[in-house]
Structure I
């Protein structure tokens, strides 16, 4: 077994669940064994994942391996961000104030509202006619 310490955590957003591992390295990020540039097409989503690392200033010190499933790419990016923040917290509890202030530790509760019976969708009603 290797002597390197890996910090693991779970992050969630909408229907997405991400298992994140922080390993000392050069700053390489892989998602589902694919490079971040290939997995996430939009620069904004890649920026979302980098936010907790930038906040605490450890961008190039750790490699990140994320395994994520469920939901869409935006929800998956949010789940990975949440997992990275939790893993950083396991690494150093003194960084809690910085991560909390940035809002990275809070699990975003927003999710799709269920469709109700007698309606077309969650809130959309069927069209009303007088006759």
Structure II
């Protein structure tokens, strides 16, 4: 649990954003463990790395709602639960979604260090909706 570990965990999110902007599902799953579970802001729940890749291929494909979108993460908070397990909360924005021009969301990413590399084991994302009490 060092600054280097925290930076490596934050880098997962930044690489995901870059892959999103390139609409590259193979790169989007780079950090995911084979059995990683991922829940999107719309409630789609994938239970494997391949399942998430398939979903991203559809969503970022020629007719997908994210085909021209970009994603940024201005806020990241890492909390270590053990030397090899951490939780990262994020605030992220998606711009250019066909259905919604701008999305504001909060994410939760659980990571585990395996063979010296941080791997994503679970993700839960939630859209923040205007007018809702916080």
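Laboratory data are not the source of any read-out in this text; all were calculated from the coordinates shown. Keep in mind that this is a model prediction, so the values were computed, not measured. Cβ atoms are built from the backbone, for glycine too; each structure is taken alone.
Things to note:
- Structure (I, II) behind the derived value 23 of relative contact order in percent (Cα under 8 Å, 6 or more apart): II
- When Rg and Dmax of the Cα atoms in Å is computed across structures I, II, the figure 14.5, 45 traces back to II.
- Winner on distance in nm of label points 7 Å out along Cα→Cβ at positions 14 and 94 once structures I, II are ranked, highest first: I
- Origin of the derived value 0.95 (FRET efficiency 1/(1 + (r/R0)^6) of positions 22 and 118 (r between Cβ atoms, R0 = 35 Å, to 0.05); candidates I, II): II
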